[in-house]
Structure 1
Amino acid sequence: MLSEVEILSGILSIIYVAISTYVGLRIASKYFELKQRVFLLVGLTWIGLASPWWPSMVSFLIAVSTGGDGLYNTPKIYFLIGNLLIPIFVLLWITAITDLLYKNKQKVILTIFTIYCISFEVIFLYLLSTDSTRIGELKGPVDVDYTYIILGFLLSIILIILITGILFGRESLKSDNPEVRLKGKLIIIAIILFSIGALLDSAIPLMLITLPITRIILILSAILFYGGFILPNWMKKLFLKEGS
């Protein structure tokens, strides 16, 4: 039977993944309107950044619908859902950033990150097939403790997203257009909040008090990221003031 913490974690995972997926799809849909692939790449990336929370959501839904233990007895599936696609989404993000900021160095940068991501995939799949306990240990249907190998990679991804996201947002701050500057601010804040939320979610114990805090931070990051690329009218009215 699921505990209160596990139920709360599962529900908040569903909410965060749902919002992130919606935000990502809305951003990606701009590609078909503007024919700029950066929207497609960034939209898919944002969906992918929520992938570490996919197995928690899936396991919770299975546990609730079957009355069982979710993916607790099949940790390999849990690890696979949450980690396999992360390198692909990272490469999509780096492609988008280099499209916008470092086009002349894109091939070199992508080559470096491709090697890094492939290395992780090889190590991850090797550990998954030989000894999955070296990847992590499930603490119930919805929570996992990853080993330093996986945590190290995930932390490096957070750092990459943080640095590149701030660099991208900073370019928008140089614009004379107040809407473009606002988008840059929202992107920077969103990336910082995502990094904080992701770090807290992996570093502090999941409790009835800490869970809502970390997931609300992540949900806010998704909403602000949406504003950074779409900037709906309600955000303009809320944030944009004359002379800003």
Structure 2
Amino acid sequence: MKLKGRAWLRRLTIILVVLFGTFNLTSLLIGFGFIFIGMLLHIWAIGCLVRNSQLTTWGPYRFVRHPFYLANLLIDMGICAAGSGHYKAGICLFIVYFILFYFIYYRRMKMEEAHLTELFPNDYPQYVQKVPRFIPLFFKRFSASGKGFSWAVLIAAGNEITRVLRLLIYPLVLYFLFRRFSDGIFNFIVGKTSYNPFSSDIVPGLIDYQEIIIIAIIIIFSIVSLLFHKNKKA
């Protein structure tokens, strides 16, 4: 399966954070906050979106033209922030991420805007004048309408349960890394640090009861996500 640039960027971000990120409680809490806000924005946007037949100007679309991509940015920033326990690691992660984000997303946003201009030649240019592309501004928004979020629209969209389960896995993985490799897996491999032992380890230095629960939840979420994905394809 050929990955889209956006999916490729998410996977690369996770790999970099897993290998080179460093973790502490503050970085985790900040990261989890961004991931949670991004996930809520994604759900809000998909529950408002009407594709192709009508220009969506309500919900988060009142404030930004590309709320999905803003949600992706917040989620990926959360992943980077969680792995920024040491400021040098955090700076490197964010620099790499923002450079790649610009090249992958900017072209995509321009293409979508051109497509929407063709679909809605009368309405979309007016919408563009009133609503920022990506960064919400208090003084620029579209006028309110009677429409809003719909659970029916969210469910009809398809793979949202799969996506939400995948998003919930990220904090679990990051918390596991915090417990075991707070100075980063790369530093552990090269011998600059050791694992983080816990007094409740079932086997000293290997795994404890909390980590078994974390791993079990990750496996369950992964299996359920795959099942939903296969059922949707069928």
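Quick note: the coordinates plus some simple rules give every number you see, no bench work behind them. All of these numbers come straight from a predicted model, not from anything done at the bench. Cβ atoms are built from the backbone, for glycine too; each structure is taken alone.
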- Task: Assign the value -21500, calculated as helix-only ellipticity at 222 nm (-39500 (n - 2.57) for each DSSP H run of 4 or more, over all residues; to 500), to the correct structure from 1, 2.
- Result: 2
- Query: Which structure, out of 1, 2, was relative contact order in percent (Cα under 8 Å, 6 or more apart) calculated from, if the result is 27?
  - Reply: 2
- Query: Out of 1, 2, which structure matches 13.8 when mean count of other Cβ atoms within 10 Å over residues 47-54 is calculated?
  - Reply: 2
- Taking mean count of other Cβ atoms within 10 Å over residues 95-102 as the quantity of interest, name the structure among 1, 2 where it is greatest. 1
- Message: With FRET efficiency 1/(1 + (r/R0)^6) of positions 55 and 87 (r between Cβ atoms, R0 = 41 Å, to 0.05) coming out at 0.40, pick the structure among 1, 2 it was computed from.
- Response: 2
- Query: From 1, 2, which structure was Cα Rg over 2.2 N^0.38 Å = 1.05 calculated on?
  - Reply: 1
